[in-house]
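Colleague: In what follows, structures are represented as structure tokens.
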Structure P
Amino acid sequence: MKTKAQFRFICIFFVLLIAGQGIYYLSKTRFENLIVNRLNVGVSVKIINLISPQEHAVQKGKNILGSNISMTVATGCDGMDGLIVVIAAILAFPMAFLNRIKGMLLGISVVYITNLLRIVMLFFTLRFQSGWFDFMHIYIGQFIVIFTAGLFFLIWINYTSKKEKLSGEQ
């Protein structure tokens, strides 16, 4: 019986993951200004200037301009992959409705903040160790966002499973 439930979770997860990626792909140009420019680049510039005011980082569209450097945050570097993973996993896992909503809101927040920190880390990598930028972007940065989404999901289902078992929810 447990194997059947696991197979069901995996199937639902992949259907939701593919559907989420498809919806994102079809709508990304429509929401690029909001997701990339405002929520990622704009907020990252504020964080950079908070951490290091002498950088005088500014936003120009999807670019972050700093002390003799320019970094572009492209569509796809906006953390949406991690958000889609965490949403699909929480929706696919059997739990009480309220726990799904709380999990998605908290998961979105955790992944979003992780992606902002990734962008800031990449900015400072480009600024101070530019030779490491590609490695940090391709291997470390992307891994961190997806790993955070997966880790959050595992922590959340462990937490909610114990909570639901104690209260008899679901």
Structure Q
Amino acid sequence: MSQIDYHKNTIMERLQFSTTIHAPRERVWKTLWGKDTYAEWTSPITQNGSIQTDWKKGSSVLFLDKQGYGMVSEIADLKPNEFVSFKHEGMLKDGEAETAVAIAEGWYGARENYSLRSIEDMTEVIIEHDVTGENKARFMELWPKALQRLKEMCEDTAEAAVADNIHARGLS
């Protein structure tokens, strides 16, 4: 964990979480950002969450809850199946992006980075998340749960794919 000073009066801390998943990088990426899978693996953090973007560098991203409220961010960097960096800019309130809260609370410009690295037949997932002090304990508890759910989802899918392949080849 490192300290990052984005604003004169606010110190953010970069938390890092990781796991190794027995699945190819492409499957992990698809599970991370898939319309049908995102809400499931992020459920420890946000119930029925969704992500809306066109997946282009510089594009807007909406991280929403089931009521349509959430965070407005930007894709600061993107290398599909390998890395994405979100820069958080504000909240979505009544359908409008509002940055004043993020600036006032000191988290405007905070990053959330996802790195995927192939290690033989596995994928290492590293999540870095900039947080202010009052949010640290919450994310220290919730990110490991979300990563465990991601791992379970990807590995269940990988096992099913292997079983289907064996069955299709008449080896079962």
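Coordinate-derived values only; no laboratory data. None of the values given here were measured: they were computed from a predicted structure. Cβ atoms are built from the backbone, for glycine too; each structure is taken alone.
Colleague: For the read-out helix-only ellipticity at 222 nm (-39500 (n - 2.57) for each DSSP H run of 4 or more, over all residues; to 500), a value of -10500 was computed from one structure; give its label from P, Q.
Modeller: It traces back to Q.
Colleague: Taking log10 I(q)/I(0) by the Debye sum over Cα atoms at q = 0.12, 0.15, 0.22, 0.25 Å⁻¹, for residues 55-142 alone from the coordinates of each of P, Q, which one would give -0.42, -0.64, -1.16, -1.29?
Modeller: Here the read-out was taken from Q.
Colleague: Assign the value 0.65, calculated as FRET efficiency 1/(1 + (r/R0)^6) of positions 71 and 119 (r between Cβ atoms, R0 = 35 Å, to 0.05), to the correct structure from P, Q.
Modeller: Q
Colleague: For Cα Rg over 2.2 N^0.38 Å, the calculated result is 1.12, so let me know which of P, Q that is.
Modeller: Going label by label, the one that fits is Q.
Colleague: Between structures P, Q, where is relative contact order in percent (Cα under 8 Å, 6 or more apart) highest?
Modeller: Q
Colleague: Please state which of the structures P, Q yields 4.0 when distance in nm of label points 7 Å out along Cα→Cβ at positions 79 and 95 is computed from it.
Modeller: Label of the source structure: Q.
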